[in-house]
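These are the structures in question, set out in turn.
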Structure P
Amino acid sequence: MMSAQIRPAAPADVGAIFALMIELAEFEKLMHMFIATEGGVHDALFGARPCAEAMVAEEDGRIVGYALFFQNYSTFLGKRGLYLEDLYVKPAIRGSGLGTKMLRALAALAVERQCGRFEWTVLDWNQNAIGFYEKMGATVLPDWRIVRITGDALATLASPAAD
């Protein structure tokens, strides 16, 4: 396992995190959906009302991976949960144990915060990630689907005229 240090992100890390977010969007072939800005990421993590947190993996003074996450709540469990939005490790570092190290750090945080669950999504074509997650003890739920509404459809639904 590599010697990278996992630590909470600091405001000075936002540029590196944002660059890795772009790499992730390219890897997932989703750049056409990527409209985030570095300023927006800074605001989400460190603004007046932060809505997410991040951990970074730092090796020899450079950030080589990040995890962006937030808390949610399960009505069935009656407990908060930890939701992992992104886990990304630079391709040259993959296979070194860093992804495992990051997931373990997040699991420890979930336990420390008394979360009832720790969850995330994975693209169905990413068999390497699915295998990695299952090896870590995760279950890929076959019967749940993500439901999403964005853009004009979101604005229309929010409009009083939608009644």
Structure Q
Amino acid sequence: MGSGDFESRWLSPGVSDVWTRFLTVTHRLEHQIDRRLQGHHGISQTQYEILVRLADADENRLRMSELAERIVTAKSAATYQVKKLADMGLVEPHKCEYDNRATWVILTDDGRERLEAAAPCILSLVRELFLDSINCDQARELNKLLATWSNNLDDNEHLPKGQ
């Protein structure tokens, strides 16, 4: 479907309701997780995700551009969050020794401790706010839908701009 097709078509009321509910639920879920993480551990969901990505990376470090890609955000937004984490002593940014344009982000021991302290909170919230409200069949169906959307996004990432 080309971009022109979207300009002339409105969503039907039922489909519009699904889209609006999807956006509302995902935003509310993120907001509640953010609020609880901030209240109990002093970090946001995005900052938690950065710590997770670094903990999972070789040598607990990633280049800033790769980190931004893994958390699905703009490099400037990742840089902002990394600065906040660095100010808390949870990560250390280092200039790349062989590429002056690149910066490594390294998880500190304090960052690992904060991550390990926050992990049970996140897991509890995922269960409480998301998984406990659906049964196994619904979870499988949701997983299929998410895979379909993910594959569609993958396919469309490679389209030229404007399509």
Structure R
Amino acid sequence: MKELSFRMAGREDVPLILYFIKELARYEKLENEVVATEDILTQWLFEKEKAEVIFPCINGEEVGFALFFHNFSTFLGRSGIYLEDLYIKPEHRKKGYGKATLRKLAQIAVDRGCGRLEWICLDWNQPSIDFYLSLGAIPMSDWTVYRVAGDTLRQLAE
């Protein structure tokens, strides 16, 4: 592995974060679902501080990103880290950078006293599923993710 380092994103990195979000959406065949803009990301990541981004870097060049935030487990009585997105550029895959990024997130979770690190994965993404299983991650097969968004969210709020 070449010289790998990590750095936390700053406000000046918003264009790069949006670039990685769009690249991930392209990979997941969900490009049409990206509505994030630089202004929205600036507001939510750096003004409201609702999520964080870390970049894995090879010799100073960002080769991917991980966006995460704290959730809370009532059963554990403490926060955890929820990994919303992890993306490594295709030309840098299968070199250990994804694993190193998850290891870094695990270190952050342990350093912050968190009880767990969790994420979701698309059912069709077998390469990622195999990768996560190789790390000892356990699929939560007894749980189903539910979501309300857009008009349904607004209707529920009324």
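With distance in nm of label points 7 Å out along Cα→Cβ at positions 9 and 81 computed over the structures P, Q, R, the top value is the one for Q, the highest of the group. Comparing FRET efficiency 1/(1 + (r/R0)^6) of positions 41 and 129 (r between Cβ atoms, R0 = 25 Å, to 0.05) across structures P, Q, R, the highest figure is found for Q. A value of 1.4 for distance in nm of label points 7 Å out along Cα→Cβ at positions 57 and 89, calculated from one of P, Q, R, originates in structure R.
The numbers here are math on the coordinates, done by the rules we state, and not lab data. These numbers were taken from a predicted model, which means no experiment stands behind them. Cβ atoms are built from the backbone, for glycine too; each structure is taken alone.
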